[in-house]
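Peer 1: Pasting the structures in now, so scroll down.
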Structure P
Amino acid sequence: MLKIEIPYNADSTFYYERIRHLKWPVFLDSAFQKGREQNELARFDIITANPFTTLITDNSITTIDNNSIGVSTSQDNPLELLHQIMNNYKCDDTDLPFVGGALGYFSYSLGMKSAKPHMIPSMHFGIYDWALIIDHHHQKAFIASPLFQKQTEEMISEIRANLSAENNKKEDFFSIESDIAESTNLYSYTKQFNTVKDYLKQGDCYQVNISKKYQVKAKGESWCFYKKFREINQSPFMAYLCFDEFELLSGSPERFLKAVDGKVSTRPIKGTRARGVNQHEDREALNFLKNSAKDKAENLMIVDLLRNDLGVSCNSGSINVDELFTIETYPNVHHLVSSVSGVLKKESNIYSLFENAFPGGSITGAPKKRAMEIIEELEEHARDFYCGSVAYFSFNERLDSNISIRSIISKEETLFFYSGGGLTIESNLEDEYQEIEDKVKNIKKTILFFKDNNEA
């Protein structure tokens, strides 16, 4: 196991900009700044590129491209295919969260049958033989690799040389070329809202999440947009993934699943209030959320759902609710967050754990299956990356993943983004519609920044 310490830079974009010319560069970004030195969620950033194997699932067919073997296709379960390939590569555990392994995304629709057109594949993963890890708690940075591939050492030497060299690359260009278009206005949302309310009254569901889609024309490098977005958004589970035909930008504050040494945890977010315009209003908004019986009931529904999901893969009696109704504050909103943990069964693994719990209940509703059926019925758009997950499965048997909310698809000179909220029997139409807008405030603020600069 190779582990090389390199000079530390608090701004992790420094490292990414020096490897982004490589194939499929990815950046898992703990951009959350508040109390970073104490906040475990904001400790590590992970950067890698040049996968030696890729897996892309589209229309139930997974294409596997292995540098040494060639290209093959399969209609088998995509997660099981990923597991089978990863079984060929094991390394000793270290104190690093990721030492190389599988890293990519799952779309919300993975494994679903839907007639709606999709913009991107339902699974897109690379298997990487190295990783650059930035530890913000200890202010250290490392390049790690199990050296499964012959060319890895040479590539790491080149990367180290790039990190030491002067960066003479000119600034990336990015511009916004249109106003924001929305898939749903208040009138159409009202129809969806009322239909969901009818289902809730009939006892079909306890909660259903409904979303809307936005898009705006753009030109230039989406990386430039992301750098500004991370400054404004500051969330602990952000990510930038650059692939051949599109880029994914995630501003997520929410962890989906984490697994280390058989210990599993999840941190569902359910309950949101916009930040106040001054200290007094902000305190009032926080206290309102803290004492909101409706938001607590919504959060508890999802906690119970996740306890059940974890129970499929975890030992009986090991499921615990470690935090309940904790308030987390971000630049645009306050969130109500809980934490659930368990211990993985010996006969389970991190791949079956993920499959049994995906997609996360916080963005579907409860019961999950019926909520997803209603979402499929009412939403005209495919969710694609939105409400899916950016995830890694490390060679040292660790898993971490987010819920890809506050997220953007950059494709064909267009930014696509989404926002949604959970509806219950107690939901108020105007409040829920406003919450959807509050959640995308930072994306819109970033768009406005570039639009204003264009017009200046």
Structure Q
Amino acid sequence: MSEDTMEKLVSLCKRKGFIFQSSEIYGGLNGCWDYGPLGVELLRNIKDAWWTAMTYREDIEGVDASILMHPRVWEASGHVDGFTDPMVEDKKTNERFRLDQLLEDNGLDIGGLSVDEMTALLRDKDIKSPRGNELSDPRQFNLMFKTFVGPLEEDSARVFLRPETAQGIFVNYLNVQQAMRQKLPFGIAQIGKAFRNEINTKNFLFRVREFEQMEMQYFVAPGSQDQWFDYWREQRWNWFQRIGLPERKLSWHEHQGDELAHYASAAFDIQYDFPFGPGEIEGIHNRGNYDLSRHEEFSGKQLKYFDEESRDKFVPNVIETSIGATRTSMACLVEAYHEEEVKGDKRVVMRFHPRVAPIKAAILPLVKRDGMPDIAHKIAEDLRPHMRVFYDEGGAIGRRYRRMDEVGTPFCITVDSDTLEDQTVTVRERDSMEQQRVPIDGLRLHLEGAMDAWQVP
């Protein structure tokens, strides 16, 4: 996908109700986006697919932790001291930039480089700001948003908007384990908002200040972590194909050197090939027992697991899967967008997998007479408890097909004169544009079967 096509996709997202600029009527707020009627359905379908994959099994429980947490949580996790990015400033305009992004934008490979090494590279290559001005020395910028609990804005009342959802899982580990009587190995999953005060936001939904994460922490006995790390790498890789991201567009990136967190023995990112290059959409991390050990230390509460068979007490190791729901929605939008020519006419089609498509089927009476709208409305009413459908009776049927193609609807169901005679409808498939007659009383099963059998190109 070219930059020009990416601009067309962003325009379509606004025009068709996928994504709007936050507070647009006031000029917008940089790095924040609103999901419109179709966008919120896309995002919900992605989250539902992940939640089903994660929690519809006996060894994983779900939680929904508070966004605001005790500030000691972030001291224990290391975020207060270490959740920083190197920032440089344009000495004339005072514009601020992330050092690593600035170097990458200048075509430099910074994989695994420390801040000191990146600073040396900045000076050696005489990198200027995008305005052509001299840059300041880098300084560390903490990415957490700060706020206050209660009426007084003082240090004792300071809290943070969470920069990740994982810590809400860790502090509830013992509660969940005891309440649900879980034995190792078991996991805790959560979907929720996270906030990062990014120095620079860019690439549409990829780097923003408010986003949604889908995280699962899997607690395992010491000595088994490598086995489970490999297991979850395979599980998470395969999941993306089930929502329509083809394997050829995915790649692994292994963390090495300074890129690897000090507490992790191994970390891999699943990357999607965005128009700007490969970008992380999920991280799988072998975190050891760092997190629970730190919370045990800082809280003074015992977080050890008692193994009834071995009679041993220990702090479990953790395998983390952390996926950006917001980034995944962007990947699905990018993957879906296609332009093609059909019989001399330009056709824009969003080829969503039916699992994530905002609308599963459109119900279309051929004409607004002869009882066709009544039948079409009845079909829509019958299908609506089972899937998201859309009713449309305005304009020529070909134009209505194109409208539904443009928002990614996999199936169009047309009620025509034959329907009045034999109680069948025409089902048109979005990508092939093939049509077949299906009895109304078998329509739901036909659609569900077609969605289950859908193949990712």
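Computed from the coordinates by the stated procedures, all read-outs in this text should not be read as laboratory data. These numbers were taken from a predicted model, which means no experiment stands behind them. Cβ atoms are built from the backbone, for glycine too; each structure is taken alone.
Peer 1: For distance in nm of label points 7 Å out along Cα→Cβ at positions 109 and 389, which of the structures P, Q scores highest?
Peer 2: Values: P: 2.0; Q: 5.5.
Structure Q comes out on top.
Peer 1: Which structure, out of P, Q, was mean count of other Cβ atoms within 10 Å over residues 77-84 calculated from, if the result is 18.9? Please report the intermediate quantities before stating the final value.
Peer 2: Values: P: 18.9; Q: 16.1.
Answer by label: P.
Peer 1: Match the computed value 60, 53, 43 of Cα extents along the principal axes in Å, for residues 21-284 alone to one of the structures P, Q, and report its label. Write down the numbers at each step before the final one.
Peer 2: Working: P: 60, 50, 44; Q: 60, 53, 43.
Derived from the structure labelled Q.
Peer 1: To continue, here is another question. Any idea which of P, Q comes out highest on relative contact order in percent (Cα under 8 Å, 6 or more apart)?
Peer 2: Values: P: 21; Q: 13.
Checked P, Q; max of relative contact order in percent (Cα under 8 Å, 6 or more apart) sits with P.
Peer 1: Continuing with the same structure: So Rg and Dmax of the Cα atoms in Å, computed for just one structure, reads 25.4, 79; which one of P, Q is that?
Peer 2: Working: P: 21.3, 65; Q: 25.4, 79.
Of the options listed, only Q reproduces it.
Peer 1: A value of 15, 35, 42, 8 was computed for P(r) over Cα pairs in 10 Å bins from 0, in percent, for residues 205-260 alone; which of P, Q is the source structure? Write down the numbers at each step before the final one.
Peer 2: Details: P: 17, 40, 32, 11, 1; Q: 15, 35, 42, 8.
This figure was derived from Q.
Peer 1: Match the computed value 4.1 of distance in nm of label points 7 Å out along Cα→Cβ at positions 213 and 405 to one of the structures P, Q, and report its label. Please report the intermediate quantities before stating the final value.
Peer 2: Values: P: 2.0; Q: 4.1.
Only one of P, Q returns 4.1 for distance in nm of label points 7 Å out along Cα→Cβ at positions 213 and 405, namely Q.
Peer 1: Quick check for you: by distance in nm of label points 7 Å out along Cα→Cβ at positions 93 and 341, which of P, Q is greatest?
Peer 2: Values: P: 1.4; Q: 4.0.
Between P, Q, the highest calculated value is found for Q.
Peer 1: A follow-up question, please. Can you say which of P, Q returns 1.8 when distance in nm of label points 7 Å out along Cα→Cβ at positions 189 and 253 is computed?
Peer 2: On the way: P: 1.8; Q: 2.5.
The value was obtained from structure P.
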